[in-house]
Each structure stands twice: as structure tokens, then as C-alpha cells.
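Please go over the structures that come below.
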Structure P
Amino acid sequence: MKRARSGFTLIEVLVAVTILAVGVVAMAGSSAAVTRMIGRGKIETRAAQLATRQAEALRLTAYSTTPRCTALADGGPTPTSRVTLSWTVVVTGTGRTVTVSATYGTARGTSTQVLTTYIEC
């Protein structure tokens, strides 16, 4: 009479544990990268938001003077919540070209986002 054998052999268990360990290590490594990406995305979004806000403030300043655009001038650096803003105003035809730079620190040094807009005077 033959006995039915059920279960796993030692080799099958070792192979399964090895595959599982490789998967867990890969997930742990990628979670650290995802955390860094989220942090960088947060500061990049903040820098873009502050640059846009500054450009709109300059547009409001330009439109609130008579004649228009007489109060616009270069400015900065203005440090604001881990982001430093600076801007330049260049006369272009009948308007002004405004370039706002947002500089912030990252793990690999500093990074800068540049926003350029045109204000009709």
C-alpha cells in the first residue's frame, strides 16, 4: 500500500523564501525613492506657486498705476519658505516681459524654476 505524500519539500520552501525576500527588498528600495520624489514634488509645486503669485502681484502693480507699468522694477532676492524669488522686468514694445525665478534647495544642490510672462501696458 502506497502512502500519499502531501506538503512541500525543503528545496521548494527555500526557493519560495528567496523569491519573497528579493521582492521585499525591491519594494523597500523603491519606497525610499518614492518618498524622495514626493518631497521634491512638494517643493517644486511650492516654488511654481510662489513664482506665479509674484508674477500676478507684478501684473496687479502694473495695472494699478497711471500710466500703466510705471511702478514695475527688478526685484529680489526675496526668501520665502525655503524658496528664494527674484524677478527682472524688461521693456518690450508696448509692454514688459517679466521673468520670475524661484530657487530652492534639493538633496543634490539648488534648483531653479523660471516663469516668463508678458504684461501689456
Structure Q
Amino acid sequence: MPTPDEKLEALGYPLDRVPGPGAIYKPVVVDGNTIYVSGAVPVDGDKLMSKGKVPTEVSVADAQEAAALCAANNLRVVRQEIGSLEKIERVLRITGYVNSEPDFTDPHIVVNGAPN
């Protein structure tokens, strides 16, 4: 069975593509046995991969891919901080924000694009 690190790479998210912070803050804070991770935007390297409102400017499918990239970026910064994703026992909370049109009622479908 693959490790979480191997699974992330197999999904197409190389572990060495850790995004840098977007401002002056620490993207990962470890407090005892709890890790807090700041938000993420869908960047690959230094390129923003998606922007715009769902579903008029960005399709739901493309927004799901952006959500997956955000989740992968969060996992990559955590791994950089703690050394291996195998150290994670469970996830306590995930919050996703979707830039959408006011009448869009499926942001959960977008956020569910994040890999398990």
C-alpha cells in the first residue's frame, strides 16, 4: 500500500513543488499535536492556475481541479514542516471557499474535488 506521500505524488502533485507564502506569515503552525494550515490558492510553482467566478468564468470541473491543487498545496506545506504525511493521524477540519456567482448553489461539489 502506498504511503500518503507516494499517493500525493501518484495523483500528479510532486512533493518538491511546495508553494511559498503569499505574504509575511507562517503557512504552518504546529501547536502540540495539532497543525494549523493557512489557506491556499491554486498555484503551481509561481503560476496562478485558476481565477474567476464559478460557473460563469470557471467551469465546475476546472474549479474542482483548482480545489484539488489547493488541498495538495496544503499537504505539501505540512509535509515540509513535519517531514512526512504519515505523521498525520486525522484531519479535524477543512474549510473551502469558492469564488462563485450569487446564485451558484453547489460550492460543496467544487470543494469535494479535493483529493482524499
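When distance in nm of label points 7 Å out along Cα→Cβ at positions 60 and 92 is calculated, the result is 3.3; to which of the structures P, Q does this value belong? Derived from Q, not from the others. Taking volume of the Cα convex hull per residue in Å³ as the criterion, the top-ranked structure out of P, Q is P, with the highest value.
Consider the structures P, Q: one of them gives 1.7 for distance in nm of label points 7 Å out along Cα→Cβ at positions 52 and 76 as calculated from the coordinates. Say which. Attributed to the structure labelled P. With helix-only ellipticity at 222 nm (-39500 (n - 2.57) for each DSSP H run of 4 or more, over all residues; to 500) derived from the coordinates and found to be -9500, which of P, Q does the value describe? That value comes from structure Q. semi-axes √(5λ) of the Cα gyration tensor in Å, for residues 20-67 alone computed as 27, 13, 8: which structure among P, Q? Clearly, the read-out refers to Q. In terms of mean count of other Cβ atoms within 10 Å over residues 12-19, which of structures P, Q is highest? Sorting by mean count of other Cβ atoms within 10 Å over residues 12-19 in descending order puts Q first. Given a value of 19 for relative contact order in percent (Cα under 8 Å, 6 or more apart), calculated from one of P, Q, which structure does it belong to? Checking each candidate, the match is P.
Quick note: the coordinates plus some simple rules give every number you see, no bench work behind them. This is a predicted model, so every value here is computed, not measured. Cβ atoms are built from the backbone, for glycine too; each structure is taken alone.
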